[in-house]
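Asker: The following blocks contain the structures, represented as structure tokens.
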Structure I
């Protein structure tokens, strides 16, 4: 049996007291990436053969009973029917680039959303990070099943958006096999299956260097359910406080800020206004690089290329 500690050794030190200067474009003090998770239609559901409906990140909580939950299903549907389009309007109003963490089955079932994402990818306003074949925990999969999920999601998203997804992000957390399988696949520039830094970093996977662009569960609309945030204003307040701290630090040590959104959460009117307020706040600051995740990965590869692996 493979020792997990040798596949994914833990690093408690990272860049430490002297992180590298990321040299963001035009001397920006902060890089900001907005992520929109598109999961609706890819969640576990009884019609798809699962034992119970998925109720995670819905207004109903974490699931009150087993079997089919029509209320939870309806809340997921709100995300694709209404929420996606509201968030897209807000982002376009402020000409804000964004990254779609997309489950391929979700786009298969919402061709109008797939077309809108494809339009954004072609125009250079958006990019796509593969968020799985379905919105499911990879921790339940063996190596072969996970390999199939990764390859199938990549192929499907390539067909649906016209451009291969450049990154990968599991639901919540990877397995000890995920990064090896991504490197084995060869089509991904990075993964975001980490929450441990505010800058990208390289990690050795067997005999290759692999880029990690960390994500966040903090400046993330999941806090409406898991963190006590109850209004769009309070979400804006927390985003603003996080941004302002990083912006001030950026005079000496520039960092990146990720913002995670879900169409069935942030897409509601009482919450989406908080996103608009934050976009206005950022626009009032010079030296801010609002970018796609693809831009972050390409920039890091160019300015901070992978180190050599000692043999």
Structure II
């Protein structure tokens, strides 16, 4: 399977990104000064066909896990199929990270200066509505500048309709040639979400202060609620760092880095995992108003 990508580059050439409109608008590559900074994991084909995440995927229409395939939201009954060609699952069989990306094909084009792109997806296709029955439109914007990438997503519903908003991104930020033992991660003020044995939030939250933690052999798969309107997460090593800045629209996060992995993920999320089922902190788009969510990634030498 060959999947086309659209490339954008910063004016100084330091930063080059590639996106795949036929695979959910995943950012499949991000090179900084010629070095790939996204972990490729199973590759673009596996992501498009199976939802096996890599790069910087848009997790839509929900991020993280759901506790069940059958639930009601905004008065509509949703019955998610078990077909792996439609819905990706985790090791325990739970639906995770939304629809298989090849179902979501965007219309995308670059901006005049070649440093940005815009894309649009109309959620009106019969198959999409069978899986997530909320007509709406999505807009996607990306722009690169010197050692930085910014991504925005906008949602618009009809004038008298609503749609639940529970998406997120999963940036696999590569530690590259720097040994994991040399890295620390810096986390902002936050509330840690207590998780059950299925890695689903129980509803309990525990306040945590900002802190710097050696990455080393420690494994992370932590769900967080942000306490400020904006927040930054940083992975830092001698003479270099990667920072993810959460802007408007992202009130939750997941920090993911298995022991020994060559990447760390600071994941912007609009709602906590399983919000479509529980309604906990579930955001809504409604009344024809366009709502935008934005995050940025900064790399230092």
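Asker: To which of I, II does the computed value 17.9, 53 (Rg and Dmax of the Cα atoms in Å, for residues 146-185 alone) belong?
Answerer: Details: I: 10.3, 30; II: 17.9, 53.
Of the structures listed, the value fits II.
Asker: Follow-up. Just checking, which of I, II has the largest value of relative contact order in percent (Cα under 8 Å, 6 or more apart)?
Answerer: Going through I, II one by one, relative contact order in percent (Cα under 8 Å, 6 or more apart) peaks for structure I.
Asker: Hey, another quick one. Where is distance in nm of label points 7 Å out along Cα→Cβ at positions 170 and 194 largest, in which of I, II? Walk me through the numbers before you get to the answer.
Answerer: On the way: I: 1.5; II: 2.7.
Sorting by distance in nm of label points 7 Å out along Cα→Cβ at positions 170 and 194 in descending order puts II first.
Asker: May I pose another question? Taking helix-only ellipticity at 222 nm (-39500 (n - 2.57) for each DSSP H run of 4 or more, over all residues; to 500) from the coordinates of each of I, II, which one would give -1000?
Answerer: It must be structure II, since only it matches.
Asker: While we're looking at this one, here's another question. Out of I, II, which has the highest value for distance in nm of label points 7 Å out along Cα→Cβ at positions 130 and 218?
Answerer: The structure with the largest value is II.
Asker: Moving on to the next point. If Cα extents along the principal axes in Å computes to 52, 47, 35, which of I, II did it come from? Let's see the in-between values first.
Answerer: Numbers: I: 53, 51, 36; II: 52, 47, 35.
Value 52, 47, 35 for Cα extents along the principal axes in Å corresponds to II out of I, II.
Asker: Work out the source of -0.50 here, i.e. which of I, II gives that when log10 I(q)/I(0) by the Debye sum over Cα atoms at q = 0.15 Å⁻¹, for residues 66-105 alone is computed.
Answerer: Working: I: -0.50; II: -0.37.
Only one of I, II returns -0.50 for log10 I(q)/I(0) by the Debye sum over Cα atoms at q = 0.15 Å⁻¹, for residues 66-105 alone, namely I.
Asker: Taking distance in nm of label points 7 Å out along Cα→Cβ at positions 58 and 250 for each of I, II, which is largest? Display every interim value, and only then the final one.
Answerer: Details: I: 3.8; II: 1.5.
The structure with the largest value is I.
Laboratory data are not the source of any read-out in this text; all were calculated from the coordinates shown. Computed from a predicted structure; not experimentally measured. Cβ atoms are built from the backbone, for glycine too; each structure is taken alone.
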